[in-house]
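Read-outs throughout are calculated quantities, based only on the coordinates presented, and are distinct from any laboratory measurement. Model, not experiment: these values are computed from the prediction.
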Structure P
């Protein structure tokens with residue numbers, strides 16, 4: 001069974017194959033050939049402004065890094081034609097507008113939704129939560145710092161997924177995007193083995 005981890009990048013997606021120790025790029029998730037894909041993107045949506053139970057559960061795990069979990073808006077927000085229209089929909093459904101950063105996820109959110117519709121077996125992962133589970137506590141340093149990169153690479157190495165052993169093409173992906181894809185692969189391995197932690201009681205959990 002082939003399991004992979006996937007994280008977004010400026011060129012689409014970075015795919016980490018833990019068995020082959022291979023990194024590849026794809027434009028769309030439907031191009032990923034795997035039996036189980038753990039991806040760092042929302043796969044479920046709340047009905048209104050109450051948010052997702054999975055996101056609340058992930059924030060509890062993350063403690064001081066809880067802000068790394070974005071609040072997913074209702075699906076109708078991402079179906080809007082542009083940012084201004086999306087804010088109007090969000091205000092109507094949740095009482096507040098969305099951020100530019102949330103809107104910036106639109107193409108990837110819709111790409112994941114399309115892949116699910118086409119039959120891809122996707123599970124949602126949140127790499128920062130995965131790192132907290134591996135280390136038993138939230139990471140000390142930001143993932144965009146040198147100390148943070150070394151901290152997270154060390155956690156993956158301790159789990160048998162040394163980032164230095166992964167080869168391939170990563171394009172314009174930032175170093176932390178690559179580490180996040182490998183962390184998602186760790187989640188996929190655990191889900192396949194039956195040892196992953198489910199965060200959230202309702203539909204659309206986050207796994208770690």
Structure Q
């Protein structure tokens with residue numbers, strides 16, 4: 001199916017059925033911030049909207065349901081994910097996007113798959129949805145959001161570095177387990193950051 005044939009409004013109605021009001025409000029925010037970032041950085045706007053709209057399509061499933069879906073469909077679960085099954089919504093979301101919404105585009109699926117943890121060397125669309133999820137207007141927890149929001153429209157690599165740095169500080173302060181993708185992503189973007197400074 002070509003990207004231009006995805007009917008985003010019909011998709012939005014379907015997504016809404018599986019979310020509470022707060023989650024859908026967040027989803028709409030991510031959808032539109034993804035589109036805005038795509039405009040700013042020359043990415044495909046329709047793909048960005050699609051990925052933003054579907055990024056949390058598995059978020060409201062129970063932890064048990066997410067684990068069962070992974071086991072049934074051969075989706076690998078890491079030790080950290082097994083201990084923190086809320087992390088699985090990104091992997092399961094990519095599966096649902098392909099299986100239920102017929103998304104075949106690997107950029108869109110990757111953006112959904114890595115929107116929570118990030119990964120080293122993200123493609124532009126993956127960066128856009130990762131960032132949009134963190135900065136959409138309803139978010140207000142990070143003390144560095146004003147700087148991060150400005151950076152998002154100027155430099156995706158630097159923005160990913162700032163977000164990942166914030167995420168690791170937060171997780172370490174709570175003695176939480178850290179997904180290996182997040183740790184590796186931070187080191188990758190820290191190196192990009194340091195290389196630019198040098």
Comparison of P, Q - label where relative contact order in percent (Cα under 8 Å, 6 or more apart) is highest: P
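Of the structures labelled P, Q, one was used to calculate helix-only ellipticity at 222 nm (-39500 (n - 2.57) for each DSSP H run of 4 or more, over all residues; to 500), giving -12000. Name it. Present the calculation step by step, with values, prior to reporting the outcome.
Details: P: -12000; Q: -21000.
Only structure P yields this read-out.
P, Q: which one has volume of the Cα convex hull per residue in Å³, for residues 7-70 alone, as calculated, at 142?
Details: P: 142; Q: 90.
The value was obtained from structure P.
Out of P, Q, which has the highest value for Cα Rg over 2.2 N^0.38 Å, for residues 87-126 alone? The partial results should precede the final answer.
Working: P: 1.44; Q: 1.07.
Structure P gives the largest value of Cα Rg over 2.2 N^0.38 Å, for residues 87-126 alone among P, Q.
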